[in-house]
Structure I
Amino acid sequence: MFNRFFGRFSHDIGIDLGTANTLVYVRGKGIVINEPSVVAVNQLTKQVLAIGEEARKMVGRTPAHIVAIRPLVDGVVSDFEVTEQMLKYFIGKVHESDFALIRRPRVVVGIPYGVTEVERRAVEEAALNAGAREVYLIEEPVAAAIGAQLAIQEAAGSFIVDIGGGTTEVAMLSLGGIVASQSLRIAGDEMTENIKEFAREELKLLIGDRMAEEVKVTIGSALPYRDKGESMPIRGRDLVTGLPKQVMITDEQARVAMRKSVNAIVAAIKATIEATPPELVADIIDRGIVLAGGGALLRRLDRLISEATATRVVIADDPLTCVVRGTGVVLEDIDELRGVLLPSQRGA
């Protein structure tokens, strides 16, 4: 009875709780929030000053006592209290036009494959403390496959590669479950870090996360994609003189910088294929490998993976939102799809 009562005044929510961005799907409305997973905190007063996009603007530009925190590292909760505040903010934002006293939604949260029971419990508790009345967890590769409209409940193989900010999830799915998988703590953020390291070691220039991210998005690629190379200016601090400096970085240099991370992702895909039963490997030939997540947008990554695996590779429609759209599909028919959800860790 209480579930029906709260259901009348709250919106069921699907959340892709990502290392880089948090996306929120509201049942019946679609994706309503897509903001960075960043929280700005005053270290002196412990007060939360900003969350999401407003907090991201503060990164690297705050006084010493104001810290912009990313409460999720490699897709899992690293700061419980700040994660709870962030979830409370997003749940409140969904309900800000509704009756303020009753915000008790059912929440489906995507989490990386292979996280520990303690890490799963941390996500559940954070969502419950943030105002959810029921919390369901779903593994990100499963949610991404559902969001990419793969028929994962059939007795046939569906191969998904979800390259997020903190983790890369590689999985072969069949009959609603994961048959073989690899979870890699190397993804978009690591590629950004690679570019920072390259600039520091090869160009003797100290650059920030936002500058390195801009290089990755603007000229980054897994293979050469134009006859004539591209370049762009990067600005930072000269490590020799300590003064501001601008230098040019080429697409070839960006590829060299990211090569180690890209190769690790390709190796994880090949290892997962090798661990897949032969009957399902045959399905990969027919259905191909599907790429999801922001990392899928790295230029010519699909071509590199195709060449390395001798398999057709396709990029999912709107790969950035596959996981949150998958949570939304589950929300819309939670009784039918309950089998893809993880068991609760509360009381475990």
Structure II
Amino acid sequence: MMKETKIAIITGSGGLVGVESVKFFSQYFDLIIGIDNDSRGYFFGKGGSVAKNIDKLEQSVENYKHYPIDIRDRVRIKRLFTEYGNDIKLIVNAAAQPSHDWSGKFPFEDFEINALGSVILLEEMRCQCPKAVFIQCSSSKVYGNALNDFGYEDLGSRYELPKKHTYYTGFREDMFVDQSLHSPYGVSKLSSDVMCQEYARYYGLNIGVFRPNCITGGPHSGVELHGFLSYLVKCTTTYNIFGYKGKQVRDNIHAHDLVRAFYEFYLSPNAGEVYNLGGGRANSCSILEAIDLVDNVLDKKVDFKLVNSSRVGDHIWWITDNSKFISQYPNWSITIGLEEIITDIYANTKHTI
């Protein structure tokens, strides 16, 4: 009897989450199919291109096969899924238009990529490999900006929730998602997020939705419009801080830790579940604190400028409560701290801005 072939499809394979997914899952699957047409180069210019990441994967990962397909191309996506069929055991959808600002300028294209592109993948999974596991990389931006009204305290270098606040330990999945401003990006991610949940429940498919905040790590092609920590480490010009006096807080999760969570879900999927997943309080920092960290860890002075206007739909504060995911997958935890993340980004920097 012939051994069954195990195939994983990784969309956005040249991006940060995609690269980590390819490297990680190549250990467990016979073939990794990467889908990426380097749209980041189109969104953000040369500094955002992931062409170098794709080249490196093709050279270094023996069981990797690349397809430069736009996930909106129904004909080519259908052809690919039909070719591999039930041998497809895992789909990680990490392809996206990831920028608030870009989505505001091009809302139609943003929605096509983030929402329609996801539905095209879901439909091919349903028709061609319904026993596979599908992982949707969503976003904390699905919650909109209503959480900005929670009465944050100014602690000098950062804003902070009062200790008695229900979300002091981090935002849980019981946060409301509507009746607030999101940006077109937040809405397109929410649309794909809910559709993934629907495909899981309506069609009985093994689909999980992950809502991270700031994903980062070495291969990240950070630009001013997206990927603040990566861009901060690389930046040699003046770093512009948009709004909130630089005291806005983010928690940061290394892409490797996020992908490890994907693997736990793949091994034992809870269909239709939604997980906030991030670095947690230990990996949180304001932009001002991140600038100090870069100075301390890398001995690099960052020249910055405070811009009064904030990005539309941006959050004042985000720290993730990971307790739901950990309660279901107790083998998982954060393994890469903030200082190590900064060191990793710097070590992987091949060019400056």
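Of structures I, II, the largest value of FRET efficiency 1/(1 + (r/R0)^6) of positions 25 and 313 (r between Cβ atoms, R0 = 35 Å, to 0.05) belongs to I. When mean count of other Cβ atoms within 10 Å over residues 137-144 is computed for each of I, II, which one produces 23.9? Structure II accounts for this read-out.
Once volume of the Cα convex hull per residue in Å³ is computed for every structure in I, II, the highest value turns out to be that of I. From I, II, which structure was mean count of other Cβ atoms within 10 Å over residues 209-216 = 19.4 calculated on? Source structure for this number: I.
Starting from the value 15.6: which structure in I, II was mean count of other Cβ atoms within 10 Å over residues 81-88 calculated from? Only one of I, II returns 15.6 for mean count of other Cβ atoms within 10 Å over residues 81-88, namely II.
Values in this text are rule-based calculations from the coordinates and carry no lab data. All values derive from a computational prediction rather than experimental measurement. Cβ atoms are built from the backbone, for glycine too; each structure is taken alone.
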